Structure I
Amino acid sequence: MPKLNIIIEDIYNSLPDISHSIIELSGGAYSHLNHPFDDMDLTFDDLKEIIRLAFSGKLENVSEKTDGQNIMISYRNGNIISARNKTDIINKNKGKRELINQFKGRGEIENAFTFAINDLEKAFDSIPKNKLKTIFDNGNNFLSLEIIYIPTQNVIPYNRNMLIFHGIINYNQSGERISSQDETTAKYLSDIIKETNSDLQDKFQIFSKPKIEFNTSPNFKNKEKLYITRLNNLQNKFGLKDNDKVILYHRRWWKEYIQNKALEFNYNIPEGILHGLIERFGFFNKKYSMLNIKKEIDNNEFKKWASDFEKEDRSVIYRKNMSSFENIFLSVGIDVINMIKNLLVLDKDEAKKNLADQLNKKIKEINSSNNIEAINKLKVELERLNNIGGIENIMPTEGLTFEYKGKIFKLVGKFAPINQILGIMKY
């Protein structure tokens, strides 16, 4: 068996980075959005600039991240069509009946989509057909919208039913998106609906996602300085510069961690094996086979450690590494969310109480169970929550989304651990 290739770190860093990518549903809504620190192509200066923009209220395309069910709809040959995947977008044939049948027998989920499509039909009836044809290009443009329906609410207690227009996206005949999300046209559509007094329907209020309004924080400069200092401390740990990518920090963190483990077993670890373990443990890179790596290790104690670590400890240590960045940006999210004037919930104080009650009830339920796995999961998430201020001052929102250098990111504050806790033992 040939030895693993030795790749010098500086040479390797000139190659395309392995980074977490933003995963998009064909439906046009973002099924998973990255925190800024998840994108390892960003530099430390990028992270600092995001913080500066956040506290000065100058982030681009900011909107509240909504906690509902997403669907894509279009208008073709005089009828509303829907899409939940790429095939639906290509075929352009899922009408009202097909959509309702897709969720038939699923209780309130069925009601949410049925009521939504009924209300949209009535709203569209108030719009001249030629305008609808122009907006939707006879089925080539799809509107991404969020269904917020009280009986199917996930975590955030909005206490009202809403159909929120996100944006319109153009797709080619192969179902590939060929435009960015057009929020202006989505707002134009919702404005037409409102002008015809069709925005309040039987079940839902219909509108485009509102522009976020911020209160000016009198001490935002101090907060900005605090978080940038914390990023500087991370940089200084490995002597990194502002223009270094975040992935370099993680490579060096994992290099130090693995080398220290090798020293414990008096193992002079070769560069090729070290590199393979860094990629596998730190970046989940499956190109580096654990089986092949173990064949190259000639220290049985270290080999056993690597094998056990792969099976038992990797995710815990991975979270420990990421937590240094996570704590910074969850805290940034908390501060920025607290600056928002116009959250979507009707009664912020009542929603905060409702959310806190949900959380306390779930914590008691888990602690009183005999489910060791659930209790251990709760401990992990409570530690995350306590690291950013605990249960106090929970805000009833999933957070914010914003655009930076053409990518969409999120700031979620305390929602991240709260959502994880409320999801324990849910199914």
Structure II
Amino acid sequence: MRAESTLRWRLVAACVLLAVVIGGIFAAAGYVIIEALEYEMIDVPLLRAAELLIQSDREGAAPPKFLDLRVAVGAQIPAELQELAPGSHEVSMHGRLLRALIVEDGGKRYAVIDDMDDFERVEHIGFAALWIAFFAGILLALAIAWASASRIIAPLTVLAETVQRDDLAAYPGLLTAGDEIGVLARAFDVRASQLKEFLRRERMFTADVSHELRTPLTVILGAAELLTARLGSREELRVVAERIRRTAAETSTRVSALLQLARSPETIECRALSLRALVEQEMERCRSLLEGKPVALTFESSDDVSVHANPDLVAIAVSNLLRNACYFTERGSVRAILSGDVLVIEDTGPGVPQAVRRRLFEPFVRGSDESSTGSGLGLFIVKRVAEHLGWSIGLEDAAHGGSRLTLTFSSRPPA
């Protein structure tokens, strides 16, 4: 996580931004005040002095004398000011900063001069103080914001750690707090209790399913073996009995794998597995679904692909993909293409309606019309298996209609 995206940095940034805005407003106000003082203390006295100078000159009286100002008329105006246009000017003469007001009246030029060195020094000190106060305010806001953010974030950090450890009961202060942290802690506690209850019910359910399914499958398997032994030379019936026995044994193995995936996926064993032989085996088992249909079932593979996975789980995923394609395809073809790190199952069936594409891999969502007899769990199981193995499943449109499901493998072992 980037530092600037954390809650702490957002709080600090908000406080600093507020300090910048407020400090900027006060600095602007200080600047306006200093400029107003300069106008009242420098420009206004110069204008009044110029009016008195012009009036006395018209009356033929001697130029008035001022305590802090110098006045000059016509040729008496210093040479440095002779070329200046009428108006107020800041000029430097003999190492001093002067403010000179040049006025023309009746063809005569008048000058009123004021020494600004002292005021300029005070003005510089005022502006420096404004800048120092502005940056000091920002730094102070940064320090206060950092300290405050640490105090604000601390309960959230403790809450996050306790939720991660599932140990809220060890911090009763969080659960009884009357602020927003307490509300959040109690909400987490309620949600955690609900999840624990849900997981407990799921474990009980999977245990019940394991018992309820294994018992009849064991009976079917034993009956099929006994029937195979008693049929003797009746080869056509022995083939049927052997198919029943083999299907019951495979179903029992896959039920065990699915239940283990639901209860404790971390204990499922994985090993190096050849995919070509597994896909060919599952295709042979699906041929019975195409009896009586003008559908060609083909398999294309440029080379074998080896993955690190549990054979039963991979067989479940491949079987579900092939069975879906065979079940919904009434004519044309069902193709399996194994190449590189991708297995593609492509059919010429009706395809998947746009309305359910985004939810296709959710439980109880059928990829065809609602009149279908499917449970809507096949592709959900495929997605669950793919996620456990670190693989991915995707849906595309086939080139000639139908669906194109891609199972992309990962070379790394499942987590």
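If relative contact order in percent (Cα under 8 Å, 6 or more apart) is computed to be 9, which of I, II is the source? It would help to have the intermediate numbers written out before the result.
Details: I: 21; II: 9.
Source structure: II.
Out of I, II, which one gives -14500 for helix-only ellipticity at 222 nm (-39500 (n - 2.57) for each DSSP H run of 4 or more, over all residues; to 500) as computed from the coordinates?
I
Tell me which of I, II gives 6.4 when you compute distance in nm of label points 7 Å out along Cα→Cβ at positions 32 and 352.
Numbers: I: 3.3; II: 6.4.
Comparing all candidates, it corresponds to II.
Name the one structure among I, II that Cα Rg over 2.2 N^0.38 Å, for residues 224-327 alone of 1.27 was derived from.
II
Check the numbers for Kirkwood radius over Cα pairs in Å across I, II and tell me which is largest.
Ranking I, II on Kirkwood radius over Cα pairs in Å, first place is II.
Once distance in nm of label points 7 Å out along Cα→Cβ at positions 40 and 384 is calculated for all of I, II, which comes out largest?
Across I, II, distance in nm of label points 7 Å out along Cα→Cβ at positions 40 and 384 peaks for II.
Quick note: the coordinates plus some simple rules give every number you see, no bench work behind them. This is a predicted model, so every value here is computed, not measured. Cβ atoms are built from the backbone, for glycine too; each structure is taken alone.
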